[in-house]
Structure 1
Amino acid sequence: MQKVDRNKWRQFGRELRRLRELAGMTQRQLAGKVGLSHGMIGAIERSTRRPQADQSDAFDTVLETGGVPRRLWQQLAEQRHVPEWFRDVLVLELHASEIREYEPGVIPGLLQTPAYSRTLIKARCPTATPEEVEEMVRTRTARLPTILKGGRPLLWFIVKEGVFSRTVGDESIMREQLEHIAKLVTDGVIRIQVLPDSPASAEPGSSFRVMALGSAPPAVYVEHALGGEVIDKPEPVNALTTLFGMLQAEARPVLSSIDLIRRINGERYGNVD
């Protein structure tokens, strides 16, 4: 029997258990409806057995979850180089009705093009093989399309102005990246506001995101030097929700922001041979 990466599939097991309990089913009842043994359901929930793609589809049909199990299965099946501390975030992204993110240093991961992402990954993971780099690039750039398969959540980003003027890679990479962001805004996929580089009274020193999760309590994800963590306690969630609102008030309006991004793109990256 193939060894199961329990750390990877633990997220699927937890999510299956949560969805099953929300549906008011026991393991035995779910097993009967999807054609599996009671023991297999338990093993998947404990992450001692890896689920198959068709099983994730069956769970979705029976539990009526709008494709969450299959999208989560696809993400986990394709990811070998996702840090353990970030996997919970990937699960929450699939449920989020709103994601509001502040980023002071780089283009947010959900918005990165393959070339921009590849440049960052190579710099931050110097010992990674070319194959590992490409797998991490695919994982990162597939997140937004995967989220959009489940609908169109509100995706709102606040990004420091200097991020758009700071060249990552070369001019052609930046031109493509800023064009990509402009298209996402034009297509109504995201909203973005540029925060001026002058000191903002509310500005924190690191990136964070606030995620609304439908009927479940909201959660926040905060990055730090050693990675990041998901927090769902009401006090920090409320504090960061308020902070995001303060940053919105200090940032340029959405239409002014996209005009600025286009202007930066034309002035700094437009003339590329």
Structure 2
Amino acid sequence: MDESPIKENYTSSKILINDLIRLTRSDQYIFRGISRRSELNPSICRKYDRETQTLVNLKDQEFALLHAFRQQASNLLSGTMETLDYVACAQHYGIPTRLIDWTYNPFTALYFALSENKQPDDGYYELFVLPLKEQILIHRCYSQTKREADTEFIEEYVGFLNQLRDKAQFISLVQQRNAALHELNIEADNPQPQGLIIYNGSSSNARLIAQAGLFSIPSSIEGDEAAEEIRRSARCISIRLSDRERRETLGFLDNMGYNKQRLFPDLQNLCDSIVAQALQKQTGMS
């Protein structure tokens, strides 16, 4: 990370964007942008309740929510999906989960940090930069036992999470997988796994593709442990912008194609975007 062009603090979006452009020449990093400290914790711990206007912790209902999604959404989903694919899909369409969103694209992360029209905590936004090769990269659930044909989706997911409680044992499973790949002359994504557990999902989710997304899976979702785990592993960039410069930066990102219409490619958001543009034109004419 010392050789990267990224600084710890930015007060100019132009300098930040130039440095991010230089950083994109390498595929070594993934990114997460936030405007609130709470956003570093998984969504299951901070679901916003519009009626009470408070953040609610739903971790006790995590498995019930996913079980209901798997049962009721199956006919709306296409393609072959692994257990973590279902969890990732649920996350992207509004079910709070323990997965934490990251992206390969720093400008997508910057958009998510700046897009909410609200003042950030302590007056600055944060962009987290994580060296991917230093993390534990997985593409599916790892299990010591063969999955039975009648195993419930939620049972396999719970079994996977139970394995994560012993991180050393889980790393051993990943190393066994790497050794098996080596026998086939296939180089592992992370030959010496350590750090955060990163799930690189399938391409079955349109939003995941548009956002160049992947996820970290925290070792614990108690208190702020998930956020603290990220802060120990990732480099944090502080971004201090006036509201005017924030809006100008969002305009620049919009021109580059980083906007709600592109990052959430479905009919609902397409229609919302068309109406929003019409409202802007009407306001400008008034």
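Below, the figures for the structure above:
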quantity: Read-out Cα extents along the principal axes in Å, computed value 65, 47, 35, structure in 1, 2; calculated: 2
quantity: Rg and Dmax of the Cα atoms in Å, for residues 112-247 alone from the coordinates reads 16.3, 44; which among 1, 2; calculated: 1
quantity: At a computed 1.00 (FRET efficiency 1/(1 + (r/R0)^6) of positions 64 and 160 (r between Cβ atoms, R0 = 35 Å, to 0.05)), which of 1, 2; calculated: 2
quantity: Relative contact order in percent (Cα under 8 Å, 6 or more apart) derived as 18 - corresponding label from 1, 2; calculated: 1
quantity: Given -16500 for helix-only ellipticity at 222 nm (-39500 (n - 2.57) for each DSSP H run of 4 or more, over all residues; to 500), calculated: source structure among 1, 2; calculated: 1
quantity: When mean projected area of the Cα convex hull in nm², for residues 96-183 alone is computed for each of 1, 2, the largest belongs to; calculated: 2
quantity: For distance in nm of label points 7 Å out along Cα→Cβ at positions 16 and 168 computed as 4.1, the structure of 1, 2 it came from; calculated: 2
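All of the numbers you see were taken from the coordinates with simple rules; none came from a lab. Keep in mind that this is a model prediction, so the values were computed, not measured. Cβ atoms are built from the backbone, for glycine too; each structure is taken alone.
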